[in-house]
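Just so you know, all these numbers are worked out from the coordinates, no wet-lab data involved. Since the model is a prediction, treat every value here as computed from it, not as a measurement. Cβ atoms are built from the backbone, for glycine too; each structure is taken alone.
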Structure I
Amino acid sequence: MEAQTEQALTNLAAVLEAAGASMDDVVKTTIFYADVEDFGRLNEVYARHMPDLPPARSAPAHVRLPRGLLVSIEAIAVLPT
């Protein structure tokens, strides 16, 4: 769980950077994950990547993800002007 969460957030940061933004520009995330028991470990990794004032978040659990994934993260960001 930790490795997949780390990779998802690293990928998100790269996409944001390519768009001229950063994690500071994220206003909402949705974290889909397979096992509710993993929330604490997921949250520890997530907290290290988000700004001190984290974005709004929803986190539905028990989601069946493709290819054996344990976590998938989508985000909405407002591009800096």
Structure II
Amino acid sequence: MDQHLAIDIDWTTCRAHGLCAELLPEHITLDEWGYPIVDGTPVPTRTVKRARRAASDCPALALKLTARPAPTHPQTKHNP
């Protein structure tokens, strides 16, 4: 089974510093209080290094990268 990396936020730890959104703007934006909003898409291979940096540089260590099963797409039936 294929896996992909996903971004998770530990909401009890997050203190809305906003560094994650600066380091990974294509996946994370900030709400009006400065808390991260994650887009929920898998982290592509080309951005994994920056995603790991965002997780390690988070001042509260609230950002995590988690391996998850890749979503499966149902086969579509073709009627002749």
Discussion item. If helix-only ellipticity at 222 nm (-39500 (n - 2.57) for each DSSP H run of 4 or more, over all residues; to 500) computes to -5000, which of I, II did it come from?
Written reply: II
Worksheet, complete the sentence: Value 15.9 of mean count of other Cβ atoms within 10 Å over residues 39-46 was derived from the coordinates of, among I, II, structure I
Response to the item:
Cα extents along the principal axes in Å, calculated, reads 56, 26, 22; among I, II the input was structure II
Response to the item:
relative contact order in percent (Cα under 8 Å, 6 or more apart) gets 48 when computed on, of labels I, II, structure I
